[in-house]
Structure P
């Protein structure tokens, strides 16, 4: 997380809503040597204190059983050229949105897996309306059972929420809006149209 407090004014509720909407993040766990990292879809409960997800049974994180972890949720981002500000003595930077959820992860009982998978798929399928949502009921039961045996349900109990919304809030309005226009024009990064809109509203 960026240390400048001007980029960290979003409330915990706002950051949690962002993480809930994204529903995908990078799970990092400390281990001997380099940290263990997995990219996981997750569902966040209404209170924002629990994130449920699943891992492939052979994943080294799943083998730990219980561990402190960080779930990093990436948002839009883009390179920012100093020329875009229309000001002297500026340097290149990168604007971005990121939310980190911190807590302990544990394995959950196998009996909870099917309900977890149903919640995960429903959270995304329901956003595809008017498409009829996909459900696991469309699968052959034996195939579904075989695939479920390869994964394990997991839970993060969230104790900390951190967010960085780096949108050039530290620049004069004209410079920030100019940079936003160029982010929109060049599209160098990810979800640059969304980032430009966020910069304009910062």
Structure Q
């Protein structure tokens, strides 16, 4: 029997994603009026929460691992695929700092609402995680995706919106466990 995977740790020697220009068009775009299921119970309209927040940090990730389930074949070979759990944990652990900097935090993946609910409960994620299995946000904004094991998933990207407009894009995001700290550093520098 294979050893249980530790999704909280990044394995060494992961391939580093390169900037392919797939996010260059995003600064200046408005977050769309798109309502998605949330781990907080009520569906969330991205445009509405972005308008309510002085600053919204929306981090988008491929999919989290599930204890007892194997990762898709070749997962660790896809640049930027591995590290969704460490990224989520980092945002959870930096939430207080980001709040002091005036930012609300929301995560999003193409995983089902059930998977997002289970992950949020398992890792004690205090902010909403949104489910977008239809890749509606990708269609609306032209977000980068990739395919593996018959699934189309988001490439890891973090959007910072001010007054509903994307002001800063972190892409590619690597290593994923440093994303929240990098966002906090940028917010602290521009505040």
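Data for the structure
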quantity	calculated
Top of P, Q by FRET efficiency 1/(1 + (r/R0)^6) of positions 21 and 101 (r between Cβ atoms, R0 = 30 Å, to 0.05), largest first	P
Comparison of P, Q by FRET efficiency 1/(1 + (r/R0)^6) of positions 37 and 141 (r between Cβ atoms, R0 = 25 Å, to 0.05) - largest value held by	Q
Of the structures P, Q, the one that 28 was derived from, the read-out being relative contact order in percent (Cα under 8 Å, 6 or more apart)	P
If P(r) over Cα pairs in 5 Å bins from 0, in percent is computed and equals 1, 7, 13, 16, 15, 14, 12, 9, 7, 4, 2, 1, 0, 0, the structure in P, Q	P
For semi-axes √(5λ) of the Cα gyration tensor in Å, for residues 77-148 alone computed as 22, 15, 14, the structure of P, Q it came from	Q
Among P, Q, structure where distance in nm of label points 7 Å out along Cα→Cβ at positions 29 and 173 as derived comes to 4.9	P
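Where a number appears in this text, it was derived from the coordinates with a stated rule and is not lab data. Every value quoted in this text rests on a predicted model; they were computed, and no experiment measured them. Cβ atoms are built from the backbone, for glycine too; each structure is taken alone.
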